[in-house]
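Participant: Just below sit the structures, each encoded as structure tokens.
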Structure 1
Amino acid sequence: MVNTETMNVASLIDGKVDARSGAAQPVTNPSTGDVIAHVSYATAAEVDRAVRAAHEAFLTWRDVPVVDRVQPLYRFKDLLDKHHAELSHTLSTENGKTLDDAKAEVRRAIQMVEVACGMPSLMMGESLENVARGIDCHTIRQPLGVVAGITPFNFPSMVPMWMYPFAIACGNTFVLKPSEKVPLSPARAAELFHDAGLPPGVLNVVHGDKAAVDALLLHPLVKAVSFVGSTPVAKYIYSTAAAQGKRVQALGGAKNHLVVMPDANIEKSVEAIMSSAFGAAGERCLAGSVLVPVGAVAEPLLTALMARCRGMKVGPATEPGVDMGPLVTAAHRDRVAGYIEKGVAEGAKPLCDGREGAGGDGFYLGPTVFDHVDPSMTIAREEIFGPVLSVMRVKTLDEAIALVNTSPFGNTTTIYTSDGKSAREFCSRIEVGMVGVNMAVAAPMAFFPFTGWKASFFGDLHAHGKDAVWFYTEQKTIMTRWF
């Protein structure tokens, strides 16, 4: 799938590289701006071949005992461990996140495979003897068929693993359409899965843009679609696929608030806020983008925060000692810079401006912090997906909770406090799916679901954890009487 001499990335269909692709598009290294590969976009005909190959493989794969289905996953996990350094470097090079961030992402991806290896237990049904005289009842879970995954640029190693290890262990076959901006990491992982002995056709990879996505959404043999990306696209994925009768989980965007109480530990809170707002250059759906200091904590908090921002090293992602790498593309950098310009124009006070000193050949922006942001401002309402933090001061915890709950998004939020009562009240009343207490990023582990709310999620069953097992299987209830 990846030619290491010319770095051409093509689709993987039925265990083989498919050369009948559409136009090739460049892939850049965000740290330098250099073209490092070309990815061949799939045509509708190519997507059809991938889906049909997956369907043919499903007819056999669904009958493989679950204890045998997970054996390639065990070997896959071992190969991911052995290639951890290689995968991390590839991820850092094509995405722009620091090498430390990339290593952590690959480790999270491996944890997904580890949990999916437990499918013999996770997929078990329930039973009850004598629900009526002489009648027993039990439930079983069966795979759906061909399922598709459409994944974003910001976590090219981890997010695909939210999907296909669970789906395949459940007995489905899979067609992955990763982000065309970062095709190298998911392509290499798919190669390793096949090296682990996965039968041809069980996992297929196609590359491309909206044309490839639409071909998957409308294909009659695709039974379910998993998506992670922006809210407008999530709405489109959900409405289009659901209208075809498909099962859909579509994870959208976010506007995440970090609430700091007067009794918070300033030093540890600032450390967590820096990681949340500026880790991975803010290109995370769980990134903190609105800082909400409560009462008198604002001044000491912002003083400490600015000291940390001034000391940040922004530079090439794979260089040691770099705190923040570039944004993924020049277009995305310019989009984020446009939000900074709009924040200034609308009257927010920039405590630091990431456009200053963000030169070089790569797609760089430094950390940006706006103070005295009003809820009506664009930077307070819209997802920026970059290293921009808006400060919205409030007087009480009640005001902070009301502010968070007015957001149309509901992905994650965190409270920083030393008071258990405040933390409990916040966790209870907040209308957000994932809540942290003194956390940098409240990202659930693989065995818990990723539970965004409101405009951050469209569907019923969330990604990974037990929700993934339920999403990728159909439940059947069987009533039995013997004479």
Structure 2
Amino acid sequence: MTQALGALADRLAGQVIRPGDERYEEARRVHNAMVDVRPAAIVRCATADDVVEVVRVAAEKGMDLAVRGGGHSVPGFGTAEGAIVADLSPMQSVDVDDAQRTATAGGGTTWGRFNDVTAAHGLATTGGIISTTGIGGLTLGGGIGYLCRAHGLSCDNLLSARVVTADGSLITADENEYADLFWALRGGGGNFGVVTEFTFRVHPVTTVYGGPMFFELSDGAAVLKYFRDFIRTAPREYGGFPAFQIAPPLPFVPENRVGEPFVAVVSCWTGPVEEGERLIEGFRAVARPVAEHIGEMPYAALNSAFDGLVPPGLQHYWKAAYVRELTDEAIAVHMEYGPKVPTVNSTVHLYPIDGAVHDVPADATAFGHRDANFAPVIAGMWPDPADNERNTRWVRDYYAAIAPHSEAGGYVNFASPDDYDKVADNYGANYRRLAEVKRRYDPDNLFHLNQNIRPLPVSSPRGSAT
């Protein structure tokens, strides 16, 4: 193995970092500090050809292969004990075609980098909520964000992908070439290859109107019910969500209320400001905010507004669900558990995923939950490992309490390491077809460090899955 990794280093434009290298301790870490493992090598890939070489070595030597973009995977799939890590972080080129309204980005690009470049052209596409997240993992798992009600999920805006497959081939998948693979990449996670380049459709989005509003817990149920009813008919330019959040020490928060839990509404409006002001005034008619920071800002500023609450090195344990109807009973459960949010880093978001997300037919992409209207996430994050047991229990108890009010499965990008028994439900209605595509492109399951779809056995009758 040592000889193989040494030979690999001689063939690459990028760097091979191994134990004993002064860069190793920093290079081996991912965002979730619960994940503390020692891979055999971290390969900082500079080119698609570098990725090809890493994939071939992993396959030939039978090594676990981890693929890392932004490194935000909650289960820490961007690394593994004794694995070879394909670290795509050097691959952050972003090129915008103004005439075609497309943007092509390297597989290691973060949403912050992507937004900065596209903003200079007055354009954006659906990204996430934290700008340090990589475009790769978010898009491959679906891609929920502020712009999805107006423009669809990130994967709905994917036009083509440059992919290194398990046999070491470098191909371009789109609606016409390798269409089955392209279908699977849009919601099937990292199961089918390493995407070294993404080409997205981008939209005229520059400034937005919005920001956070904090409401008393005593008004929380009324605010959540109002949001539920409001979002059913809200213009698609509205992309906000309700949340539970401890108030951070920010200038707009009264000093004597810092550190208290609140029901929050984070708004993002991409239409005319006057209409946005009218819509957001509706929340104030329900209850008086304790604190708010509402106004015009660049889209990229809102996309990065919560980065400070999610620095590297926190402990992470998350759970996710899908909801067709946010019932009064479900809201009562949220009002029981949401106020117990343990730290300012932890949060609960109830993302609306209707609007343009529902325009896409359920079988048009691998994203398998087009019938859901909300995607709640219980994001447990805290700095002290001594709190792991207590805070993990809060996430689990909360998740168990909302389960009777939720659909089977949850958003794969928010799943935790102990969610493997829910993989089929998490991928939803398209799981069987995904297993068939997996068999064609990765029959030996080289790409298994993910929310794994096991390849359909060759001998199995068509239509069954393992």
Structure 3
Amino acid sequence: MGLWSTKNIAQLQAEASGVGVEGQTLRRALGALNLTTLGIGAIIGAGIFVLTGTAAAQYAGPGIVFSFIFAGLGCLFAGLCYAEFAAMIPIAGSAYTYGYATLGEFIAWIIGWDLILEYMFGAATVAVGWSGYFGAFMNEIGLTLSKSMSSAPLAYVDGVGFARTGAVFNVPALVLVLLMTILLVVGIKESATFNNFIVILKIAIVLLVIGFGFAYVNRANWHPFLPANTGEYGHFGWSGVLRGAGVVFFAYIGFDAVSTAAQEAKNPQRDMPIGILSSLAICTVLYILMALVLTGLTNYKTLNVPHPVFVAVAAAGPALLWLQPIVNIGAILGLASVVLVMLMGQPRIFFSMARDGLLPAVFGKVHPKFQTPYVTTILTGSIAAIVAGLFDVGTLAELVNIGTLLAFVIVCAGIIVLRYVNPNIERPFRTPFVPLVPILGILICGYIMTGLPRETWDRLIVWLVIGLVIYFSYGKRHSKLGRAEKAGA
């Protein structure tokens, strides 16, 4: 009863028809290919275009490949758990709904509140990275953007806190978020079509870099493949691989966004596992190959820049000069598609929480014409646009990483609980080797969390406290499940 009350699985499956508040529904328009490209669109972005170089230069050297493998394994185990839940409970709420079905309302609220860090702040983070590439591209064609209007006015300084940078506002980041928000309000099918086009272009550019880049790799740059530890934990050596995994984990964020579209999938029982696992597998292979190419084209120490792929390609000399502008365009379009998918995920979390009474009914409204959760889409986009315009990418990325890792840990735990509490329920997809796979997911994701800075943990705690205040002041008192239990008592 109360905080630990769980939603009935059969009831959740009945709700898979997509009915929101006032009998409104979401439009089922996405097939397995749409869901796979949706995942790829979210995954391939800031990680492959920005963080690979930073993590290699500062933490793991060419051994960043091991970081990708380690982070990818954690995501694989979590992805297998997501796939079972998404096929069994094809509801728009993603990990929030899975937690509600297995661990209780209180944990579900924590997950739902926590996922805001992943989707809303994730969109803002990537928008800031996009702004940097866009500014560099504009400079190359002779249209210089004002630094004061294209960078964050606030940045976090260790030991000092937030300090002003002298900039006014990151206008390009704000404009991108607002444009993606408008596209999402117009319709999920139209958004998916746009995303499919961008994903095809993005993968083509990544394959060009990998294919042509390997021909110009200098193997000497791979030696030593794992540089010796500098004497400081997390800087090269195996501790550097772990620290690097914590950084490049951001590169994998997005595959779980597929699960937020469950109520808009044509055949969720079949298509959700395909979309989640296929997008994760494809991107893991591309990441490993890209990491090998970047650290093979140039010394890893030169990659600590906002545009490492461009730097690596330039190091190959005139032979790959033609590829440099293509890389810039690919980064701009690729990061834009990530923002699109992130902004698509958060409103659907709000949609599910409103349907359960934990948020006001307005959060579950669906547009009468476009059949999209337009109120929460506009709200999410507006807040993300303001955040993107104010803060630096480093501060935002840390929050996104720890929020997502916590959600993954809870989802893996949920699979273990559900297997013991409700072992006979129909499962269109079964996570293999339970409880081994979910336990490994918990251990790896939890271990990566331990490598994140203390300040990141402090911000997570503050964020969760704010969420608890909202839950106990509104959500718990308006919970439909709680009211039903009281009425039946």
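Here, each number is a calculation from the coordinates, and none is a lab measurement. Bear in mind the structure is a predicted one, so any value in this text is a computation, not a measurement. Cβ atoms are built from the backbone, for glycine too; each structure is taken alone.
Participant: From 1, 2, 3, which structure was percent of Cα pairs over 34 Å apart, for residues 83-346 alone = 22 calculated on?
Facilitator: On the way: 1: 31; 2: 22; 3: 27.
Checking each candidate, the match is 2.
Participant: To which of 1, 2, 3 does the computed value -21000 (helix-only ellipticity at 222 nm (-39500 (n - 2.57) for each DSSP H run of 4 or more, over all residues; to 500)) belong?
Facilitator: The value was obtained from structure 3.
Participant: Going by mean count of other Cβ atoms within 10 Å over residues 283-290, which of structures 1, 2, 3 comes out largest? Mind dumping the intermediate values first?
Facilitator: Numbers: 1: 25.6; 2: 16.1; 3: 21.1.
Answer by largest value of mean count of other Cβ atoms within 10 Å over residues 283-290: 1.
Participant: Of structures 1, 2, 3, which gives 2.1 when distance in nm of label points 7 Å out along Cα→Cβ at positions 131 and 291 is computed from the coordinates?
Facilitator: 2
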